[in-house]
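Next up: the structures, one after another.
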Structure P
Amino acid sequence: MDDQHGDGPRGRLIGLRTLVRDRLELLALLRAVPVLPRTVLALAMLGASLLPAATAVAVGWLVGRTIAATGEQGALGDIIGPLVLVGILLSVDQIAQSLLVPYRDWTAARVNGAIRRRVRQAVSVRPGVDHLESQVVRDAATLPVDNAYLFNLGAGAEGQLWLVTRFVGAVAAAVVVAWYSPLAALAVFVFITWQRGLLRRHYAKAIATAMTGTTGDGRASNYWSEILGTPVGAKELRLFGFRSWALERFHTHGKVPVDELSRVLVSAFRLHWTVFALNALGALIPFVLLARLAIDGQLAAGELAIALGGVVAVARVISAMGWEAFSIEASVPQLAAVERLDRFHDEERAAATTRTVVDKTEHVPTIRFEDVSFAYAGTDRPVLRHLDLDLVAGESVAIVGENGAGKTTLLKLLAGFYQPTAGRIVVDGHDLADLDPAQWRRRLAVIFQEFVHFELSAFENVALADPGRPDALVHARAAAVAAGADQIIEGLPKGWDTVLSRAFTDGADLSGGQWQRIALARALYGARVGGQVLILDEPTASLDVQAEVALFDQLLTHAQGCTAIVVSHRFSTVRRADRIVVLADGQVVEDGPHADLHSSGGIYTRLFDLQAERFRETAT
């Protein structure tokens, strides 16, 4: 029964193996540091850890020489050697400790930088985006990146190296004691190591629980901090006057990790009585044994000083519960989180071997949705239901329907961000799920309704699809003209080189309509440099009706030779498309050109006339 619960010999053996494995994996993180600095750090730590044992020997030598010189009425010169040595060792100890602090911080920063890259690579390697909406994945991505200064993987890795070298120093000090009394050396080493083990087990369990159980609150606290302290929520915060409420939310979530850490520390107080007793035994028993030897004449005064100094050195090196001990224990769940994310790489490599690489992609593809159904994770309500739709190469198709009909979801499936719950999407006879995602997306030029305002230059914002090509600026200018963004860019302080954010010197911010034209230029640039399917989700929502109609005509002209798929709520615009597809309840309910659909008296007719009537009322 003990083994079943992990308390018997087998359970303890498994726990020991896990402990060793975790510690070795922490040390392996130091590979992010170049070899020479890593070696220097290890040697410096080792030297600092051996100094207490060396100091004990030097002090004993000094005591012995001093007593001998006193008995022989010697001079100061008789003790100058050991005196200088003791002074040097004490000075080196202080200097080493001072120099190690910034060096350790630099090492931790290097490791943390590598971990951040590793985490971001892991969460971005999958072709879809559904995993980014998972609470488990978001917590795992947060743990190793966003925790407090002391509780991160970098601090845990260099702290583990420091702990190993200190253990070597403790063994060296114990060897010094054992030279005079093996029993005293065994006693101090066993008792001091015992108390250290008790503390480690307590903090390992408590901190691991605290770290993994409060990640959500930590992310919520960061969110409210951003709302309160950045332009993201500045206008609404002041307009609606919810500053006090936001501050309370920030405080409520922010205090959860702090309270949990306090609980860990307070719960250790009871344990410290046992720790105090073991520390006392670790010093008292060796001192008594060594004193007895000295009284019996088996140890000279200098030898007694060396042995007692060795006992103190063992206790000092092992029992000091520095911050690195907390960092090490906090790093264990963080390392497990990173390893969970690393599995994305393995899964993606395995999936890549089964995907089809289409050799010839010069032609515009034919796309077919075959009995496609889809529901987002965590809900049983399907957004699309047994949808069938053919998209003929080179035609312009407008997708319309009321809110919640599944228009944007259809586009996200086409982009490969999600996989259909049932059915499939076929591209030139190949299942889209079997195609190489990167190759497929190079054939797409997309702007979604929630496009990103990148804090990059105007050129980089437009040319994101392929900014490194020699003719990038030529294509960017042409795309900007087609999107009506050329005059906007020319009016910026540095033209195409202007960063589109006021957070940067000489940067500029844009209005909603101006940003939409920049995003349109981005999609049109993608179409010019290889995109064969132009996907526009509410591409002109921030423009007035007349500007939208004019721009839509430009878009269709610019998209000639591509398949253009447009989602829009303005029927005066989409009527110019070759086909109009009406979605309702996740299905295609009407499909055809504007004239045919409007004369049919169906859903499209009702929605078109309703909107047209509203515009007529507005005009009058």
Structure Q
Amino acid sequence: MSQPSLLNKIMYDTDNIKSNVVPRSSLKVVQSKVLSIIADAIIRSMGPAGSNTLILKGNNDTNLIAEYSKDGNKIIQNIRFQDPIEMSIASEVREITHHIERVVGDGTSSAVVMSSLIFDHLNHCFGESLNPFQTMRDFKYVVDEIKSIIMDHKRECTLEDIRNITLISTNGNEELADVMEDIYKEHGMNVFIDVGSSIDENSYIREYDGLTLDVGYSDAGYINTHNGTSRIQNPRIYYFEDPIDTPYMISLFETVINNNIWNKLVNRETCIPTVIIAPRLSRDMSGLIRKIITMLYQYKETDYTQKPPLLVITNIDGISVNHTDHIAQLCGCKPIKKYIDPDIEKQDQAKGYAPTLDTITDDFYGSAVVVESDVAVTKFIEPYKMYKKDESGEYIKSEDGALITSEVYDNIINFLKNEYKKYKTTGEHAGAAGSIKRQLRALESNMVEYMVGGVTVSDRESLRDLLEDAVLNCRSASANGVGYGANYEGWRACHIMLEDGAKCNLDNSKSTCLSVISEAYDEIMHILYATVLKDDALSNALLFMDRDTGPINLITKKYDGKVLTSIMSDCVILDTISKIITIMYTANQALVQTPALNKYV
């Protein structure tokens, strides 16, 4: 009789094999639970009856900071989880709210709750879809149709709308609504408002002239102030009109950095304040950029005054090229272009139109009194060529003491007005007309800085959070138009599509996507109104939501047509959800960093 093999004697328990693979079933449970936890935390702050959340920072009595806020975005930024998948989901939610706050200010709370509802509905309706990416495409198609219906209901923003939008964004704060109305009344609908914190209980307003670019610093390493901005005074501004993606363009960039920053540091000399604007940086520059950022991060917050005054603004492909060109012209920058024909480049270098490595630093910069950048916006305060100056560089003023705009500025404004008039007259190229209108608003706007006062730091920060949302919402409404708030526009658009389903040419998958979004809107309406209304009042509010006056005002308890927001609010919320939440839905497994971190099986 043969002996049993050693293999047959080994009893191996395959259930104890450890890996970093998390199966779909476990992943979906975690995703749904985390989204639900974050949504539940946000619901407590929603609407005029929502209350503050106590946010604690610091780990001992010495550096403990207590902050009270009902700002949805701030609450989300401070929610933490322990394990890797949970942390990744929270990070995705933070990306959603950050984008929405940057574009329209208000709506972050709605976006988080809608994300949770839509994710659960997608899983319930589609389950393990055979083609999840087709589901994503169908979802996007439906979102685009909803957005189109929403935009059909927009109207121009008025001064009264500014007050009502502020009241809704600040939960009925009459004082802040008065401030916003006064600022817009004095400076016009194109005003650009920045919000800061005062150092005491007094609030104050500071006015200045300048231009804005809707893109911020390219890395947090450029921050050189305690309020999280990069502020460069009297900088040399270099404008690369084309992407920096050829060896020679990279050499020009590096020459500016070497001459203005690196060489000065090595020789213990004062660095030259430098701002570089470029549409895009090549991947070949990653080593150089990493070296720059590493150097900047060596300076602690206490050493901001010693930090080299350097700022790089890039990734501006989505911004109107003309608008960026106009800012560069008003700063007096010579555009730095990419050449295909080397002979033409040499001819332009001889004429001084194109830079060489010897001339780039001193001959191709413009300037402004201040360039200040945060994560979303860059401000160019008093560009060098914005106003008329005499031969000594002093401003020329009118008889009443006002500054006189320069010929460069006037020519740009007149050109844009003529182009806008041409497009409006012919009715063609509506997108181009809208772009020109936004450029005009940006160039003609005044800048106002409102410093919020309060008895304590916590008091000031709480008011600042409310006002920042209102400011961004009013800015978007002024530029894009006004619609009803409280998610009404999205809700109405869904029901219009449901009633006209045949006309919208929706197949089964698209119809299901529409039902998913519509049910989420129904639920969030119920959640929002239930924070104030109970029983019969709640039922009546939901029953009569189809009125032309929009949703019931939870502050006045009336259908007064004053629940307003930027028409873009629901559009941005839906667009962001369609790009992020649907990607989460299509994930059919997860790979955590190591088997030791796999607590999900």
Structure R
Amino acid sequence: MTLPGQLTSAAEKKGPIGRKVTPFELRDYRGRSHRLADFADKRILVIAFLGTECPLTRLYGPRFEQLRQAYAARDVGFLALNSNSQDSITEIAAYARNHKLQFPILKDLGNKVADQMGAVRTPEVFVLDQQRVVRYWGRIDDQYGVEYARDNPRHSYLHDAVDDLLANRKVAIPVVESAGCYIGRIREPKPDADVTYSNQIARILQNRCVECHRTGEISPFALTDYDEVVGWAETIDEVIQDGRMPPWHASPEYGRFLNDRHLTKQERDLVHRWVRAGAPQGDPAQAPKPKTYTTGWQLPKAPDLVIPMRDRPFRVPAEGAVRYQYFRVDPGFKEDVWFQAAQALPGNRAVVHHILVFSQPPGTGLSRSGGGLNGYLVAYVPGLVARAYPAGMAKKIPAGSRLIFQVHYTPIGSVQEDVSRLGFVFADRDSLTHEVTTTSAAQRRLRIPARDPAYQVTALSRSTRQKSLLLSFTPHMHLRGSAFRYEALLPGGQTETLLDIPHFDFNWQTAYRLQTPRELPPGTRIRGIARFDNSEDNLNNPDPDQTVRWGDQTWDEMMIGYFDVALPLAAAAKTDPDDPGTRRARELISRLDKNSDGELQREEVSDRLRRLFDQLDRDKNKRVTVEELKRLTGR
């Protein structure tokens, strides 16, 4: 999986354009023999190199079938080859069946035809004229790529190339660099290699990758045995050296985190040397014993309560970009609920990319669709291990609250269904010493200019009123987000960087958990600094010509720097629901919920709330604290 403009092999640099394909004969997954000459009656022949597990191949196999059907009456033949050493005949058959593919898929044993044609990646297509000379080489289209997906392709390269040839024109764009996984070729390991799979690489994969790359998890292929891993060797090396895997985006300069997944330089170098040595297996007796990984609930005990996101499955389409889905649930909480651990558990890991769960107390509004600033409870992202809060700490959900599931789905080329769930482990109220709250430094007044590659905004949290413990960070932006940094503005005037994410990736909504809680003195404020790339160089960008404002869907933007803090219970005041200040705030929020005419009215209400907070600050006889009121009103 390479980025546009990046050529990484001799075959890619030389290219096969103008080369005549030598006749070949291969068998399909049913055992039937096929020859190149069998397509002699076709004026044009399109050959695709496909795999069974590469994410882009899963998406483009059905697209190749759609094109075959579109050209069925136009003298164009379609054929696919699988040259991956790691793909079995059974896996190829399942791939064709699951995606309803009708074109022949031939097994290229020993990658002989791939070598002859100069194929490098999957998916990758070759368009041959009637003399079987290569006239186009590269991508099918640009709808899907490395870590991006668009609603529709901007360029239909394969379609255009076939149309050019049918019209007796020279192909206008003969080469478009492929994006996908390296073909898993047969390798010749060096017999004297000092780095082997059994001795070093298997341990690195166990520690950094297998949590996700195993059967039943979100990753498209497993990395648990040599025969499978060796076929992915070049792809593994590429994504590691590019920093795309394992998915960890925090700079190592700041903070130490419980869930840190990044590879050290030594580990990256070992993987690179292993691949360059031909990916030798070494002595299997030196391989580490398989690890046991937790499947299903990862909570400290069986959940006390499980709440599904809905009572029927959500249908995920086979392809296309799926907008964020919001599912509202009434859990029926008649009194405040305190939990020491919670886990959002995807029902179908193949398509659930991440989940954010919010609570919405009665009389408050997060946003009209539910994905707003406040009420954040828990998240699921691939590889995130559910952990309990430290001893004596728990988070509260007020009585009468609704739960809101925000789910991001990623299609995989076949229709899927999902019912994700939320599990709670409740806390022992008598043993609690701290209440965990999620607050944020957020900037709603976004106006990101069209084509601006580095638009920066800042946001400040409210200052801490008492000593508290900082536990974790969860930055949240959408497709144009490119960097995020948290800073602590300490009461003495010092500024300390807490977390720096120089390359934010929308596809990984990671929670960064501190190894040791960081004490924040009273008067501390957290500053979030975010950068957005609204240029056409951002391949995720839905439309670089648009000025972008705040909104819940991926084509809008958000800038929220969530962070968890623990506050001593003894210092927290109890909220009196009959307090005049509380009633006034609820009335304002209720008016806000009913008023959906636009941003102006919402800002007017926010200004009135701020004046109410100022009044409470001056009036020390109020029975509700400002912090309690802010949490109550979602401020």
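Only the coordinates and a few stated rules stand behind these numbers; no lab work does. None of these values were measured; they are calculated from a predicted model. Cβ atoms are built from the backbone, for glycine too; each structure is taken alone.
The maximum of distance in nm of label points 7 Å out along Cα→Cβ at positions 30 and 62 over structures P, Q, R, that is, the highest value, falls on Q.
Here distance in nm of label points 7 Å out along Cα→Cβ at positions 182 and 238 was calculated and came to 7.9; which of the structures P, Q, R was it taken from? Mind showing how you got there, number by number?
Values: P: 7.9; Q: 4.5; R: 0.8.
Attributed to the structure labelled P.
Which of P, Q, R yields -21500 for helix-only ellipticity at 222 nm (-39500 (n - 2.57) for each DSSP H run of 4 or more, over all residues; to 500), as computed? So the calculation was done on P.
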